[in-house]
Structure 1
C-alpha cells in the first residue's frame with residue numbers, strides 16, 4: 001500500500017507532463033485546460049491534486065508504526081515502554097555523535113554502535129557512566145539511573161541488527 005501511495009504522485013506528474021507536451025507547451029496547455037476542458041475537468045483536476053497532495057503524505061505518515069527500529073527485522077518488532085523511552089533518550093542525547101541504523105542516527109564523532117561488538121545493557125550503562133571507554137572522548141554521566149538503563153536496554157535490542 002505504501003508503495004502505491006508513493007508512486008501515485010509520480011504517475012500524476014507524468015500525466016501532467018504528457019498533457020503539457022501534447023498540448024504544445026505550457027501556455028497552450030493552460031489555454032486548453034481553461035477553454036477546451038469541460039467544467040467537470042476544471043473542477044476535478046485541482047481537487048484531485050489537492051487531495052493527493054495532502055492524502056498521500058498523511059497515509060504514509062499514519063502507516064508508520066512505532067517499531068523498534070527503521071531497518072530490517074526491527075521494522076516489524078513492537079517496542080516495550082522502557083526501550084521506547086531509551087529510544088527517545090538516544091535520539092536526544094546520543095544520535096548526534098553515534099551511528100545507529102535502527103534510528104537512522106548518523107553521528108560524526110562517536111563509534112558506530114552497530115559495529116562495536118556485543119552490546120549488553122550493562123556495557124552501555126557503564127560506558128555512559130564513565131564516558132565511553134574512559135579516554136575522555138565522551139562526556140561522563142550524560143544520563144543517570146533509569147535513563148541510562150533505558151538506553152542500555154534499547155541499544156541491546158537494536159545495535160548491530
Structure 2
C-alpha cells in the first residue's frame with residue numbers, strides 16, 4: 001500500500017472510482033526516459049487522464065518517490081486543476097496552483113535518485129471541492145486539505161536509475 005504522507009491511499013477515496021493515467025513517454029512500471037529527469041531536460045513527461053467523474057470540482061496532481069533515502073520525496077504538487085483537464089503536455093504545467101516540492105521549489109522537480117533505481121508515482125486525485133490553499137504550500141498542508149474529499153484517483157508508476 002502506498003502511503004500519502006502516512007495516510008493509506010485507499011482510505012482517501014470515498015469509493016472505488018478510478019482514473020486511468022497514462023503517458024506516451026513510458027508504460028506503467030517502465031523506465032522513465034532520461035529526458036524527463038535531472039540527467040536530461042528536467043521537463044515533466046506528457047500525461048493523459050481518463051475517467052474523471054462528472055462530479056469532480058477540481059483535480060490534484062502529486063508526483064513523489066517513496067524510495068528516497070530520507071523517506072517519501074515529493075517532486076511536484078499542483079491543485080485546483082480544472083476537472084475537464086484530460087492531459088498535460090510534455091514540459092508544461094497544468095493551469096492550477098503549484099506547491100513547494102522537496103527540492104524547495106515550485107514546479108516539476110525531475111527524478112534524480114542519488115543511487116539505485118527509484119519508483120516515481122504520478123498520481124491524480126479528483127476532489128469534490130476546490131482547495132483553499134495558497135501557492136507554495138507544502139505537501140503536509142495539501143494532504144490535510146485533500147483528506148476526505150477524494151472522489152476518484154489514479155496512478156502511474158515509472159522507474160529511473162542514474163548511471164554514475
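Taking Kirkwood radius over Cα pairs in Å as the criterion, which structure among 1, 2 has the greatest value? Before the final figure, lay out each step's value.
Working: 1: 19.3; 2: 15.7.
Comparing 1, 2 by Kirkwood radius over Cα pairs in Å, the maximum is at 1.
Given 17.2 as the derived value for mean count of other Cβ atoms within 10 Å over residues 39-46, which of the supplied structures 1, 2 does it correspond to? Don't skip to the end; give the middle numbers.
Values: 1: 10.5; 2: 17.2.
Answer for the origin of the read-out: 2.
Given that helix-only ellipticity at 222 nm (-39500 (n - 2.57) for each DSSP H run of 4 or more, over all residues; to 500), derived from a single structure, equals -18500, which label among 1, 2 identifies that structure?
Numbers: 1: -18500; 2: -1500.
Label of the source structure: 1.
Identify the structure, out of 1, 2, from whose coordinates log10 I(q)/I(0) by the Debye sum over Cα atoms at q = 0.18, 0.29 Å⁻¹, for residues 87-126 alone was calculated to give -0.46, -1.11. Walk me through the numbers on the way to the answer.
On the way: 1: -0.46, -1.11; 2: -0.68, -1.30.
Answer by label: 1.
For distance in nm of label points 7 Å out along Cα→Cβ at positions 47 and 95, which structure out of 1, 2 has the highest calculated value? Kindly include the intermediate steps, with their values, before the conclusion.
Numbers: 1: 3.9; 2: 1.8.
Sorting by distance in nm of label points 7 Å out along Cα→Cβ at positions 47 and 95 in descending order puts 1 first.
Figure out for me which of the structures 1, 2 the number 31 belongs to, where relative contact order in percent (Cα under 8 Å, 6 or more apart) was derived from the coordinates. Could you put the intermediate results ahead of the total?
Details: 1: 19; 2: 31.
Matching structure: 2.
Laboratory data are not the source of any read-out in this text; all were calculated from the coordinates shown. All of these numbers come straight from a predicted model, not from anything done at the bench. Cβ atoms are built from the backbone, for glycine too; each structure is taken alone.
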